[in-house]
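A.B. asks: I've put the structures underneath this note.
Taken together, the values in this text are just the output of simple stated rules run on the coordinates, not laboratory data. For clarity, every value in this text was computed on a predicted model and none was experimentally measured. Cβ atoms are built from the backbone, for glycine too; each structure is taken alone.
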Structure 1
Amino acid sequence: MGPGNRPLDLDWLEDFLTLAETGNFSRAAEVRAIAQPALSRHIRSLEEWVGVDLVDRTAHPVELTAAGKKFQPLIQGALSALEAARIKARAAQDLASASLRFASTHSLSILFFPKWLGLLETRLRLGPIQTMTDNSHACEDLMVQRRVQFLLSYGHSDVLGKLDEGQYPMVKLGDDVLLPVTAADAFGDSLFKLDGPGVLPILEYSEASGLGRVMRAKLKHLFVEGAASASLPNVSVIFTAHNAFLLKSMALAGRGIAWLPQSLIKDELASGALQLAGLSKWHLPIEIRLYRQSSEMTPAAEHLWQIVSGQA
């Protein structure tokens with residue numbers, strides 16, 4: 001086996017550095033707490049791995065060859081880097097073990113998560129917290145990949161998501177409702193109405209959105225082409241996004257009707273900037289949910305779950 005593919009033992013490097021420092025095989029063996037013949041074999045094996053002599057054995061005390069002198073500081077740096085990598089890796093593991101890792105959909109990360117976290121802190125010492133914010137499908141993938149311990153998202157009892165199908169434990173943290181809203185016209189009335197005439201422009205959630213999943217399941221007849229009738233309006237989807245904040249901006253700009261969480265638009269409803277576009281039959285109750293990993297989590301995560309699930 002040539003030097004290019006011969007296994008390298010890190011002990012050989014430590015032995016070499018000790019020999020370079022002491023200048024004596026016997027003293028180096030004593031420092032390394034091994035027999036001198038073993039240390040000599042290690043140095044020879046290292047030289048075979050490198051492919052050149054590193055030590056001038058004819059000199060007293062032992063000196064390094066030109067190759068050895070070049071090799072010494074590089075090896076010192078490599079071993080220092082390995083030790084630093086080990087320390088950082090263990091520190092990262094310690095941090096991950098102690099921290100709480102959440103995934104949250106965009107709107108809930110702003111509308112709900114900060115206040116809910118503040119309430120938790122009155123009962124639990126939380127420590128470091130990592131939060132990843134994305135659309136519902138991406139957040140579910142983070143849970144399946146075990147990159148987070150918890151997922152905060154909207155849901156509906158009649159509409160199963162990936163985590164529901166996977167039977168991940170879940171607790172309901174609160175309620176909200178999707179309201180069909182539109183900008184106000186010049187007279188302060190709804191610019192578009194679901195019981196109004198003509199083709200109504202709809203601002204819809206994308207396939208990646210959990211709210212879109214609820215909308216399409218509960219209002220599926222509304223979005224079937226040619227479904228317009230005496231009881232169903234004629235609609236046309238003109239804009240699609242997975243972010244409720246973007247759909248809110250489009251609704252405020254008068255672009256169409258959007259189903260938005262009431263918690264997101266309470267100020268605009270109060271000011272009249274947004275108006276209801278339909279009666280209560282078009283309102284969709286939704287739940288604010290917290291999912292957890294099915295398997296055992298860190299003590300900090302398990303303690304949090306006990307509190308939110310009413311077990312503590």
Structure 2
Amino acid sequence: MKITLAPMEGVMDHHMRALLTSLGGIDLCVTEFIRVISLTLPAKVYRRVSPELFNQSKTPSGTPVRIQLLGQDPQCLANNARKALLVGSDGIDLNFGCPAKAVNKSKGGAILLKSPETLYKIVKEVRASMHTCETLSVKIRLGYADKSLAIENAQAICEAGANELAVHARTKEEGYAPPAHWHWIAKIRESIDIPVTANGDIFSAEDAKRCHEISGCHSLMIGRGALATPNLAQVIKGIEEPYSWPQILTLMSQYLIVQTHGDKEKYLPSRIKQWLTFMRLQQPQALIFLQAVRKIKSTQEMIHAIEYARKRA
């Protein structure tokens with residue numbers, strides 16, 4: 001089972017990628033999207049989003065990291081794909097699944113799922129800018145308002161030359177509301193001849209097993225599940241049991257102490273609260289702790305609160 005860490009905007013930055021991949025089991029990371037409009041971005045932009053480029057496009061624990069691009073102009077995306085590869089990205093990923101209103105309003109992300117022809121043009125142009133040995137992957141949802149173009153979109157992407165396709169098993173308008181429609185991923189997988197990665201509602205080993213059985217996919221992408229259970233990849237692979245609440249508190253403490261001198265130190269209390277919000281899906285104690293630390297704004301205060309909770313756990 002190949003497991004990819006999902007590119008969750010505003011959540012899966014290089015700090016979180018480093019932490020989660022250090023726990024093992026994750027085979028690939030995709031960055032938060034880089035928005036491209038009309039210019040070829042300078043190398044520093046790619047390196048800011050993915051400092052792993054300074055380490056042969058790998059996290060400190062050695063997991064490959066792939067740059068994700070978001071946009072709607074085929075030539076601009078192709079130019080930026082070439083630039084990202086030149087600075088060392090482990091392939092290119094194209095985002096046709098982002099549900100954010102601001103992104104869709106500017107004709108990026110999931111809104112492109114309304115036009116298989118546009119998807120084809122973009123993927124074909126980007127593929128033409130790449131060497132045959134370089135990987136081009138694409139992330140989609142099942143559609144924008146409905147699933148009527150799901151198969152056609154996937155076929156357009158495949159015919160245009162993509163090497164891999166990841167599918168979040170919901171439409172844009174379904175957001176993250178359950179259930180994830182894994183059977184639709186099976187339909188897509190059966191209609192194209194490139195590897196398909198299944199994404200959506202994978203929070204446990206049982207979810208992973210059912211997703212595999214229903215979708216037929218041997219590759220899974222985890223996002224919210226990896227935040228709720230940090231060692232989820234190892235759990236899915238049958239190597240470890242899910243972390244206990246004391247283990248998670250220890251991990252949080254380590255994360256905060258390491259980042260105290262980092263470039264986002266002042267945002268750390270908010271990041272911990274954000275993390276706890278995802279974690280409460282699997283850890284009842286996370287909601288109680290979130291309520292206790294909701295008003296904390298200081299990183300040191302947050303460290304003390306976690307240490308206190310850890311000693312009492």
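A.B. asks: If distance in nm of label points 7 Å out along Cα→Cβ at positions 118 and 214 comes out at 2.9 when worked out from the coordinates, which of 1, 2 was used?
C.D. replies: Details: 1: 2.3; 2: 2.9.
Label of the originating structure: 2.
A.B. asks: Among the shown structures 1, 2, from which was the value 17.5 of mean count of other Cβ atoms within 10 Å over residues 38-45 calculated? Can you show the working numbers first?
C.D. replies: Numbers: 1: 17.5; 2: 12.5.
Traced to structure 1.
A.B. asks: Given 5.7 as the derived value for distance in nm of label points 7 Å out along Cα→Cβ at positions 22 and 102, which of the supplied structures 1, 2 does it correspond to?
C.D. replies: Label of the originating structure: 1.
A.B. asks: Who wins on FRET efficiency 1/(1 + (r/R0)^6) of positions 54 and 190 (r between Cβ atoms, R0 = 35 Å, to 0.05) among 1, 2, i.e. which is largest?
C.D. replies: 2
A.B. asks: Here's something else I'd like to know. Comparing structures 1, 2 by distance in nm of label points 7 Å out along Cα→Cβ at positions 134 and 166, which one has the largest value? Present the calculation step by step, with values, prior to reporting the outcome.
C.D. replies: Details: 1: 1.2; 2: 1.9.
Biggest value here belongs to 2.
A.B. asks: Out of 1, 2, choose the structure whose coordinates give relative contact order in percent (Cα under 8 Å, 6 or more apart) equal to 19 when calculated.
C.D. replies: 1
A.B. asks: Taking 32.6, 105 as the value of Rg and Dmax of the Cα atoms in Å derived from one of the structures shown (1, 2), identify that structure.
C.D. replies: Only one of 1, 2 returns 32.6, 105 for Rg and Dmax of the Cα atoms in Å, namely 1.
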